[in-house]
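Chemist: What follows is a set of structures for review.
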Structure P
Amino acid sequence: MTLNTFKSTIFSVLFLTTSFVGFASENSDPTEDKEFNAKEMILHHVKDAHEFHLWDWNGTPVSLSLPIILWTDNGLTTFSSSKFHHDDSGKVIVEENGGKFVKLHEKIYQLDNNANAVEFDTEHHPTNASMPTDISITRNVFMMWVSAVLLLIIFLSTAKVYKKSENKVPTGIAGFIEPLIMFVRDEIAKPMIGDHKYKRYMPYLLTIFFFIWINNIFGLIPILNGANLSGNIAFTCTLAVFTFIITTISGNKNYWKHIFWMPGVPVPMKIFLMPIEIIGMFVKPISLMIRLFANITAGHVIILALMSLIFVFKSVAIAPVSVAFSLFITVIEIIVTAIQAYIFTILSALYFGMATEEEHH
């Protein structure tokens with residue numbers, strides 16, 4: 001690891017610490033000695049949100065507001081998340097398009113008619129509010145668009161270099177991207193799928209490799225404050241569904257024969273293996289989905305939990321230990337960003353290879 005990377009990692013951990021202080025000040029009443037809630041803080045940082053909370057300035061939160069887009073009984077309703085004034089407890093009511101809306105734990109609720117405040121049951125669930133269809137631009141959606149645009153810029157710039165270069169020698173950004181593309185081709189696609197069939201799958205494999213990797217990197221940038229797309233189960237589920245669809249469409253006669261009527265085994269065993277193989281078809285994408293989501297989320301939760309020890313024990317003496325271990329986990333997280341992209345890509349390629357494998361005699 002280079003010196004610059006090491007400095008960046010230290011800065012990330014220290015910036016993370018200041019974010020905790022800002023979160024504590026934002027969610028506490030100056031007249032009330034509120035106990036620090038580590039679970040609330042961790043969930044606040046790892047889940048999606050309708051705004052980017054950047055930092056606190058003299059006790060005032062500084063945020064990048066995002067548009068809230070709702071489909072209600074009155075039709076399409078849009079307004080800025082800044083109208084909630086950083087409130088996540090349901091106390092601030094926003095009146096738009098004939099409806100009253102509150103934000104509770106990063107979910108938007110619409111109050112019932114004639115209701116002027118949220119009422120809760122014994123389990124703190126709202127009883128006089130319902131959830132409209134929320135198609136808002138959350139920070140995960142925003143960062144997904146940013147990463148897509150960034151990838152387009154990178155690869156279009158790389159293609160332009162090859163188009164202009166007479167001797168096809170990569171320079172600039174192309175010199176960095178070419179070895180990665182060759183790695184995906186030579187170490188993932190060819191060994192898993194085969195020399196004769198890998199080309200048709202290369203666009204998808206390159207897309208998910210770089211898309212997952214760059215979003216994992218974004219999740220480590222402190223100023224983005226938890227915009228961790230790979231830590232969202234909906235995102236990993238969507239990628240896994242794409243892999244499942246491509247695998248299913250690519251399946252040849254030999255692939256389906258091994259699922260529904262396993263060759264080379266007695267008939268009773270064929271009948272026994274068939275439901276297992278069918279279940280296995282769906283277990284593969286589910287494992288892809290959970291593996292990426294769990295590994296990325298776990299790293300963030302561990303770092304947040306370690307930093308929370310400072311506030312739980314209310315002692316500065318624990319800070320060096322928390323920061324040291326958090327720094328260690330952050331370094332591992334930097335490595336994991338690429339490893340998880342590699343694992344998802346190589347397993348997808350493996351499934352494609354299994355679906356297209358010809359029968360051996």
Structure Q
Amino acid sequence: MKFVLFTHVPHIKESNQYYAYAPYVKEMNIWGKNVNELIIVAPLFSGNKTLIDISYSHQNIQFLPVPSFDVLSIKSIFITLLKLPNLIWILFKAMKNADHIHLRCPGNIGLLACFIQMLFPFTPKSAKYAGNWDPKSKQPLTYKLQQWILKNTFLTRNIQVLVYGEWEGMTSNIKPFFTASYALNEIVPIVQKKLIGIVDFIFVGALVKGKHPLYAIQLMENLHLKGYSVRLSVYGEGPEREILQDYIRTHALEKIVSLQGNQTQDIVKKAYQDSHFVILPSDSEGWPKVIAEGMFWGCVPIATSVSCVPYMLDYGNRGILLQRDLEKDSTQIAVVLHDQTEYDAKRNKAAEWSRRFTLDVFEDAIQELIE
């Protein structure tokens with residue numbers, strides 16, 4: 001099977017291997033196990049791989065580089081229009097030769113591919129919508145457009161669109177799905193964590209405004225000022241790093257907040273295992289792996305009520321749903337900090353739920369999709 005993948009994820013070539021963001025590549029390696037030829041249509045950049053990049057494991061890869069583009073300014077729109085004919089031709093040729101078309105959405109390449117796939121109604125297709133599918137949520141127009149095309153059974157045929165959660169108005173194209181990070185053989189008994197001494201929190205993700213790492217820091221500051229012994233480790237890099245550093249320095253938080261930068265999956269896994277809580281006060285998510293991973297290792301999740309997060313946290317029974325109000329959220333967390341029994345109940349429920357979604361189950365589901 002000639003499996004053609006269309007994605008906006010940036011790639012790097014090093015020593016004849018293609019590298020990209022680890023969680024994405026890890027998932028695509030599972031898809032790749034079921035096909036004998038993998039064709040990747042994506043942006044290719046020069047530079048060196050980072051700690052959060054891994055390589056594809058498939059032995060038969062063809063890479064078709066496409067220029068990255070956006071429509072965020074008048075200048076970028078003009079440049080995109082110049083690139084568009086060549087982009088369309090590359091995507092069209094790739095789809096024409098495909099036995100299976102796979103779209104990664106939402107994203108710029110995914111948007112363009114959504115239009116071109118209409119010309120191939122008989123080719124089997126799948127799409128992974130990694131963002132928030134909630135039709136009532138506030139999202140960019142281009143995201144809404146991708147959703148509309150994908151769920152339209154006239155324009156988009158012979159496809160299974162994988163989305164997180166079950167939502168009103170789902171068509172026959174749409175299939176509720178999940179994702180996974182750890183295998184069944186990695187499951188070990190949850191080690192008891194006492195709420196005595198320093199209580200550890202962990203934030204994992206890009207340091208961008210939309211994920212609100214500053215709010216996570218401010219929560220720790222507020223709890224600290226109320227007399228709680230808390231500590232936050234922040235894993236990730238991004239444009240907000242300097243702002244976070246300045247805030248930590250200005251408010252003398254060096255002893256309770258540390259910026260760890262990008263780290264390997266093994267280091268982050270160990271950090272989950274050593275932490276009491278995992279926190280993600282994000283504006284928008286699909287199925288936040290960070291939350292599911294923390295739950296897997298016995299962290300009580302603290303996250304905003306977006307997309308399928310309320311379902312993941314069982315509406316507060318296996319975690320804490322943030323309101324992004326410092327006082328209200330600090331009070332919610334303080335209630336759990338005062339009650340070891342409640343903390344244990346939430347973390348045990350969280351781990352039990354998350355461990356249902358292993359890579360083994362995910363791999364079986366992908367194989368069934370392709371077959």
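Just so you know, all these numbers are worked out from the coordinates, no wet-lab data involved. Note that the structure is predicted; figures quoted are calculated from it, not measured. Cβ atoms are built from the backbone, for glycine too; each structure is taken alone.
Chemist: The value 6.5 for distance in nm of label points 7 Å out along Cα→Cβ at positions 119 and 255 was derived from one model only; which of P, Q is it? Before the final figure, lay out each step's value.
Modeler: Details: P: 5.6; Q: 6.5.
Only one of P, Q returns 6.5 for distance in nm of label points 7 Å out along Cα→Cβ at positions 119 and 255, namely Q.
Chemist: Ok, one more. For the read-out log10 I(q)/I(0) by the Debye sum over Cα atoms at q = 0.15, 0.21, 0.25, 0.27 Å⁻¹, for residues 263-326 alone, a value of -0.64, -0.84, -0.95, -1.02 was computed from one structure; give its label from P, Q. Before the final figure, lay out the partial values.
Modeler: On the way: P: -0.64, -0.84, -0.95, -1.02; Q: -0.42, -0.78, -1.03, -1.15.
Of the structures listed, the value fits P.
Chemist: Okay, next question. Which one of P, Q has mean count of other Cβ atoms within 10 Å over residues 79-86, as calculated from the coordinates, equal to 17.2?
Modeler: Numbers: P: 17.2; Q: 12.5.
Value 17.2 for mean count of other Cβ atoms within 10 Å over residues 79-86 corresponds to P out of P, Q.
Chemist: Here P(r) over Cα pairs in 20 Å bins from 0, in percent has been calculated and equals 27, 56, 16, 0, so which of P, Q was it run on?
Modeler: Numbers: P: 23, 47, 27, 3; Q: 27, 56, 16, 0.
Derived from the structure labelled Q.
Chemist: Which of the displayed structures (P, Q) returns the greatest value of Kirkwood radius over Cα pairs in Å, for residues 55-182 alone on calculation?
Modeler: Numbers: P: 18.2; Q: 15.9.
Largest calculated value belongs to P.
Chemist: The value 14 for relative contact order in percent (Cα under 8 Å, 6 or more apart) was derived from one model only; which of P, Q is it? Mind showing how you got there, number by number?
Modeler: Details: P: 18; Q: 14.
This value belongs to structure Q.
Chemist: Turning to a different aspect of this structure: For which of P, Q does helix-only ellipticity at 222 nm (-39500 (n - 2.57) for each DSSP H run of 4 or more, over all residues; to 500), calculated from the coordinates, equal -19500? Walk me through the numbers on the way to the answer.
Modeler: On the way: P: -19500; Q: -11500.
Source structure for this number: P.
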